[in-house]
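Values in this text are rule-based calculations from the coordinates and carry no lab data. Predicted model only: the values in this text are computed from it and were never measured. Cβ atoms are built from the backbone, for glycine too; each structure is taken alone.
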Structure I
Amino acid sequence: MTSATTTPRTPRLLSSREMQNIEGKLRCLQTLLQNPKTSAIEELKKPVRSLSHNLNTILNLGRTSYKVEVRKRLEGAFKATSELEELVIRVAVGGENIDDVRAQQKSRKL
């Protein structure tokens with residue numbers, strides 16, 4: 001009789017649910033970017049690039065092994081990404097002025 005040994009799975013930095021959530025955000029961002037109105041807003045190009053970069057970085061890091069110190073840094077990346085998401089949505093979808101949105105975000109930090 002042979003016994004198969006199973007190696008325990010190493011916990012990942014992000015859960016599968018968190019990974020799916022980030023993948024969904026990337027899909028939504030791609031859909032938003034296909035809208036001509038969004039691509040016409042010149043001042044959104046840099047925040048959109050930053051948002052896409054952050055989401056892809058989080059997704060790639062999420063596949064690595066869990067480490068407490070890395071997860072803490074990742075929490076900071078989640079916060080920065082959340083602010084970028086809010087900015088892009090409020091400007092692209094809500095039609096708000098980008099400078100007004102940034103000023104409101106800055107006043108909340110104080």
Structure II
Amino acid sequence: MTSQYKATLEKTENVMLENIEDDKNWDGIKDFRSQVGIGPKQLNNIEPPNVLVKIWDELRMLPIYSRKNMDIDDYFQLKKNPIYPEQPYYKHQKVHQKDGLLQRQVIIVTHL
């Protein structure tokens with residue numbers, strides 16, 4: 001498990017470094033907000049039900065997602081287990097994954 005985690009982390013770091021011009025002065029929160037066009041005000045105004053679907057409906061039109069033909073399961077990484085891709089991905093794991101990703105995104109978008 002540790003080796004798969006390290007490999008996944010290294011891959012993620014490499015993608016980030018390829019896409020960040022000035023990694024020393026980069027403000028990820030500001031950049032994320034400007035790229036997606038969603039900040040705390042927009043998130044606070046999303047009414048239930050289906051909040052995740054409504055967020056995805058806003059994001060899926062962005063070129064980074066539309067070019068890759070991503071769907072909501074791709075975005076929330078629910079098609080296969082990211083740590084153990086060869087093992088079944090059970091519903092309770094998907095719920096946990098989706099909840100964790102949403103919490104991290106809300107923290108990023110709403111961070112002052």
### Query
With Cα Rg over 2.2 N^0.38 Å computed per structure, which member of I, II shows the largest figure?
I
### Message
Given a value of -18000 for helix-only ellipticity at 222 nm (-39500 (n - 2.57) for each DSSP H run of 4 or more, over all residues; to 500), calculated from one of I, II, which structure does it belong to?
### Response
II
### Message
With FRET efficiency 1/(1 + (r/R0)^6) of positions 23 and 47 (r between Cβ atoms, R0 = 25 Å, to 0.05) coming out at 0.80, pick the structure among I, II it was computed from.
### Response
I
### Task
Using the calculated result 9.2 for mean count of other Cβ atoms within 10 Å over residues 15-22, pick out the matching structure from I, II.
II
#### Entry: For FRET efficiency 1/(1 + (r/R0)^6) of positions 39 and 71 (r between Cβ atoms, R0 = 35 Å, to 0.05) computed as 0.90, the structure of I, II it came from
II
